[in-house]
1. For distance in nm of label points 7 Å out along Cα→Cβ at positions 19 and 91, which of the structures 1, 2, 3 scores highest?
2. Compute relative contact order in percent (Cα under 8 Å, 6 or more apart) for each of 1, 2, 3 and report the one that scores greatest.
Structure 1
Amino acid sequence: MSIFLKRWAFVDYENQPQSLHFIGQRNDYNCVLVFFGAQQKVTVELNKSLILRLIRIENMGKNNLDFHLTYYLGKYDVKLDKRIAFDIFTKDTGFDHLIQFIEPI
């Protein structure tokens, strides 16, 4: 049995748009935050019981979307119950270092 009450998904839509299909097939996510660029259109069909937040990043720049996603991770980590698991859907390997940094805490 998992120690987590809920699971939240943080989706880097720029490089993992297909992850929304994967998330939609599962029943263990409660909230999905989708980060996408100003020029992108998001198409999504998810379970109606999910909380879906679409976060458009207007300004363009190297790793700009990643910085915004990281900000939201930190914001919700401080704010929410520690029994909520966060899953990051991205191809960017820079998040690996962040996860290694925070896991021991």
Structure 2
Amino acid sequence: MLIARALVHQPPLLLLDEPTTGLDLVARRAFLDQLVSLAGTTTILLVTHQVAEILPAIGRVALLRGGRLDFDGPKAEALTAPRMSQTFGAPIRVECRDGWYRAAVV
């Protein structure tokens, strides 16, 4: 409801901090699909711990490690196994399908 209220004013930027916390799998995907449709008209700044929530339309990713910026740049360069492994300090496997990424500890 808060997002709908904010969108009435057609903001140039939508800032979302962990927006899917507490949603089940189906509600989470429905919410993300709605964000995909907004991405064409509104800039979205999304803060998340979940790689799977990074929308295909998002082009730039910043990775934090220990509260400091570890990487900031194109999504395709950020979401790689070597880069994510460095950031998290553990071996990470990264997959991409239809623009959606997934990551898991190996």
Structure 3
Amino acid sequence: MLAVHVSVHVVADGVDAFRSASLENARQSVTEPGIARFDVLQQADDPTRFVLVEVYRDEAATLAHKQTPHYAAWRDAVADLMAEPRSAIRYTTQFPADDRW
């Protein structure tokens, strides 16, 4: 499995719209068979900063996710809400074991 942490800095007046779009994307994403987990985190001391924690069963699932209508809707909805380009870091999961998800 692999995890992707996507860091996003949102413009101040776009926080509510970004949160709403991201929560809807997350709700849809967890129904995909290739996604084990999808968290939306908002920084406690700076509400303009978010981290999306996406855990995929395999590389193919990351590609399939980007082909879904809900991902496209999220991508388009948040494009103008970012204060700077989003960044992502990819990790391989070590624990829990794959069979727990």
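1. Top value of distance in nm of label points 7 Å out along Cα→Cβ at positions 19 and 91, among 1, 2, 3, belongs to structure 2.
2. Looking at the calculated values, the largest one is 3.
We did not get these values from a lab; they are worked out from the coordinates using the rules stated. This is a predicted model, so every value here is computed, not measured. Cβ atoms are built from the backbone, for glycine too; each structure is taken alone.
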